[in-house]
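Next up: the structures, one after another.
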Structure 1
Amino acid sequence: MKGQSLFEVTIQGNVSTNSNKEMICEWRENIERSFASLPFSQIDRRKVSVHIEFWISSDRLQTRKNDLDNLVKPVLDGMIRMGIIEDDADVFHLEATKFPTSSEEEVHISVKEWN
């Protein structure tokens, strides 16, 4: 059961998990910068529900290199590194979806308390 909304954030930029190392590092840094700008501290070991929407170039979605689990990992890792959650074991509900876009790539993340 989903409870109170804790935060929502949209991160624009090339969603990268399988490119060259420089692009992957740039994507991870972009995620962490966005989390660092949120106006709160750690979620205090609450159980959370995470909803993630990846909007990825239609052309890139035609390849087999956009595994959903690989897209999710940098988001959860960024939440840990920025101190939002202590461990990804705090995530009790995870929903992730890929969508095609002809616009700039982005990821929309919504985190709610899990009751």
Structure 2
Amino acid sequence: MAEMKVIVDLCVVPMGVGVSVSEYVYACHQVLKKAGLKTMLHAYGTNIEGEWDAVMAAIRECHEKVHGMGAPRIITTMKLGTRVDRDQTMEDKIASVVDKGAENGDFIR
């Protein structure tokens, strides 16, 4: 298999840096954008879409960046999914649920 697309739900939590972590989240966001990956920020993490190796390399770079900012420890959770039967984007996955809701009169935003 030459290329494998992946969608990752990433949550990087720096430890030992205080209560607010938004500057670290933003630094990681910059790393992901620089890597040319498609991202979607949400309340407790970031969804990332791209080619497997590029996504994993960027996640490693996020760790390097956050450690470089002074975080002595990082706890990261990831959920990831791949498909080989067809292409599917983050927007496709969301639209599928929104469409189901609309069919039932439930207008999800």
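Looking across 1, 2, the calculation of distance in nm of label points 7 Å out along Cα→Cβ at positions 56 and 80 that yields 2.1 traces back to 1.
Ranked on Cα Rg over 2.2 N^0.38 Å, which label among 1, 2 comes first with the largest value?
2
With distance in nm of label points 7 Å out along Cα→Cβ at positions 16 and 96 derived from the coordinates and found to be 4.1, which of 1, 2 does the value describe? The read-out comes from structure 2. The value 50 for relative contact order in percent (Cα under 8 Å, 6 or more apart) was derived from one model only; which of 1, 2 is it? Only one of 1, 2 returns 50 for relative contact order in percent (Cα under 8 Å, 6 or more apart), namely 1. Supply the structure label, taken from 1, 2, corresponding to Rg/Rh (Cα atoms, Kirkwood Rh), for residues 8-63 alone with the calculated value 1.03. That value comes from structure 1.
When helix-only ellipticity at 222 nm (-39500 (n - 2.57) for each DSSP H run of 4 or more, over all residues; to 500) is computed across structures 1, 2, the figure -13000 traces back to 2.
Each value in this text was obtained by applying a stated rule to the coordinates, not by laboratory testing. None of these values were measured; they are calculated from a predicted model. Cβ atoms are built from the backbone, for glycine too; each structure is taken alone.
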